[in-house]
1. If helix-only ellipticity at 222 nm (-39500 (n - 2.57) for each DSSP H run of 4 or more, over all residues; to 500) computes to -11000, which of 1, 2 did it come from?
2. Ranked by mean count of other Cβ atoms within 10 Å over residues 286-293, which of 1, 2 sits at the highest value?
3. Taking 39, 28, 17 as the value of semi-axes √(5λ) of the Cα gyration tensor in Å derived from one of the structures shown (1, 2), identify that structure.
4. Could you figure out which one of 1, 2 the value -0.60, -0.94 for log10 I(q)/I(0) by the Debye sum over Cα atoms at q = 0.19, 0.24 Å⁻¹, for residues 214-261 alone was computed from?
5. Which of 1, 2 yields 4.1 for distance in nm of label points 7 Å out along Cα→Cβ at positions 142 and 302, as computed?
6. Suppose log10 I(q)/I(0) by the Debye sum over Cα atoms at q = 0.14, 0.16 Å⁻¹, for residues 158-341 alone works out to -0.99, -1.12; of 1, 2, which structure was it derived from?
7. If you work out mean count of other Cβ atoms within 10 Å over residues 182-189 for 1, 2, which one comes out largest?
8. Which of 1, 2 yields 23 for relative contact order in percent (Cα under 8 Å, 6 or more apart), as computed?
Structure 1
Amino acid sequence: MKNIRDSVHGNLKLEDFEVKLSDTPQVQRLRRIKQLGFTSLVYPGANHSRFEHSIGTMYLASLLSENLNLDHEKMRILRVCALLHDVGHGPFSHVSEAVLEEPHEVLTTRVIENSVLADILSEEFDVKQIIDIINGKGPLGPVISGELDVDRMDYLLRDSHYTGVAYGVIDVERLIHNMKLENNLVLDKKGVQAAESTLVARYFMYPSVYQHHTTRIVNAMFRRCLRKLIESDIIDPLNIYQYDDADVITICRSQEGFVGDMVRKLDNRDLLKKVTSLKLSDLEDPNQVFKIEREALKKAEKEISEEHNIPEDYLIINMPDYPSFDEMRTLVSVGDSLVNLSQISSIVGALSDARFNHADLCLYVPEEHTSKLDNFNFYDYLDLPEKINRHEKQMRLLEID
């Protein structure tokens, strides 16, 4: 038995088997992976790691298991799944994931299957069952990866704590107390307000933290570097889980040309500047932005750089990264019926309509080139349907005058 003092949940106890798992290189690497990537350049306190998050998630899995009256064996399984659910994360967490073809869940499966973790797990558990639960499968899967899972509960609390942004403070105790496990993980009607609060928390944490305008610029700069390293066969994307944050930054610093220059800019917080943005709420169909192929973005970047005499590598069209807010589909027990949270909550319905209010498509360039793009318009380079076409806008402006 070992005690770990966690800054969010207090003293956390690990059984000997959990200590054995946590002491593996695969789990210890998570100490060197920042939970929020480069967000510390915006919020200096945001230096917490994936390891902290993993043991916090494990603790919440225990609390939920107790509330669901699960037996000791199932609780042990869920704790192990929570501890290992992020071992496939690449450097700087979700920042690198956007460059990779495979999500971290797929990489987590590969890490477990092809490392000492499988050998240790097989001493007491079915490895396939562990992997399935981590991926949200089976009756226990939604506890680790579902609409309102312990993973989400912990990262909202933890990210709020370390950034100092209060939006992420949610009522975990009430959420857990009002959950029950039937064929699915179900929320009692008494927990609806806590679920609404969680959804509102995520809604505000995105523009404030996860998609803060400076965070997006920094992430875009790093992703451009990482993509160059992968295209040059310097980093193998299939083995990205073998690198930690320091590994990749060290590799970047050793490079000449664009990658070396870009990482020096990150080191010194000499960031690209936003020239313009296009709010998704101004589009006829905001989801259309997420359907733009990478090749179309590269083509647009090339055309813009040539027309305005800006180095192509340093010009970045940045897509917003906004969630689908799966909590809206959370099953709520109302009498003898099960309904989606969105069906009984007017707040959830309003957030569904407002989820693109803060999302925008952005163009970043070095500060010395910003004046070249004073009259830039995304519609000249990307096929995007407006709610009102430009001619109609001009006519309306004339009418106002």
Structure 2
Amino acid sequence: MGIYSVIGKNLTEVRESLFKGRSGIIFDPVRKEMGFRSALTGMVERPSLKGVLDRRMRVGLPIQGEYAYIATLEALKNANIDEQFLGKNNVGILYGNDSSALPVVESVDILRQKKDSMMIGSGYIFQSMNSTVSMNLSVIFKLKGINFTVSGACASGSHAIGIGLLLIQQGLQDIIICGGAQEINPEATASFDALNAFSVRESEPEKASRPFDRDRDGLVPSGGAATVILESYESAIKRGATIYGELLSYGFSSNGEHISLPNVDGPSRAMEMSLKLAGLKAGEIDYINAHATSTSAGDSNEAMAISLLFGRSKPIISSTKSMTGHEMWMGGASEIVYSTLMMNNSFVAPNINFDHPDEFSEPLNIAKTTIEQEINTFLSNSFGFGGTNSSLIVRKFTR
């Protein structure tokens, strides 16, 4: 695994933030100056790749690609996969990404100002394509296997991991680099701000993201990148790889209704499918990392869906978005990393800012503070615009 997140630039920093319930949300004055209704955002500094990656490779890499490169470097190192191994083996990449706004805006600005398309430069085309992350990383790491981007709104990262699972189960690949990336800049989130979707609790940024809380007033945009290396058991054992967890199943569904408003049926069917494919009963899930983004409709519908399936067993639940904000295309991948870190360090990260449950969250077993206990199996939910849903189940690895 590898991570570049608003709560830490590597696995060690992220684990500490999760345990301490540390928020990565800030007030960004630039957004307020630009006319945003909400200036809240998750924030992480841009990595410096000069001297790390040659200029030819950097030119076509957008900011979310830079995040993804750093996360993938860490993941490959932890997987004990080096350049020589990549050159000799059929390693693939499936990355979740559903927009690349900044390079589009910048290239159009240049055209409008200069009235000459030749002034735009060659890098913008590769930065602005939706497939930019998988495109760039496949070249940088000289990958020879499956290579495409998964675009499924805020479930993109989760779907990328799920599709990776299916390809490995079919025997079509042994190793796939999977993940999700999201740019952090005003250009990428201005249209969301226009929907009145963001929290305006600007005086207390770290308290703005309040999944499941009665007093929530909207989500907080965020981003970064997360990478997991999926590998067949036989391949991992043969290499002597460190195994962080076993990906058991991938459940998915579509709501088939409103383009932006979620429902209860779609998420319920995705979770049901994941349980069925894993051969598990609801009571065998120890922890749920909820999608809950801190919106009224989204949180309440997910709470009802969870209650339908897990009302009797009451697994511990938290939304790590309370600390990170909504990482959008990245979130489905990062939350697998966050949850796996908890599982391997025997704790549940808190759903911070959960002070007052509402009628839908009150029946759930939501962790208000850090809980130190064993997690053997967890489920992670990711939902997105268009009613796309993904639920992944991961189990602790034991020989």
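1. 2
2. Max of mean count of other Cβ atoms within 10 Å over residues 286-293: 2.
3. Numbers: 1: 39, 28, 17; 2: 30, 27, 18.
Derived from 1, not from the others.
4. Corresponding structure: 1.
5. 2
6. Working: 1: -0.99, -1.12; 2: -0.86, -1.10.
Considering all the candidates, the number was obtained from 1.
7. Once mean count of other Cβ atoms within 10 Å over residues 182-189 is worked out for each structure, 2 has the highest.
8. For relative contact order in percent (Cα under 8 Å, 6 or more apart), the value 23 is produced by structure 2.
Where a number appears in this text, it was derived from the coordinates with a stated rule and is not lab data. The structure presented is a predicted model; accordingly, all values stated were derived computationally and were not measured. Cβ atoms are built from the backbone, for glycine too; each structure is taken alone.
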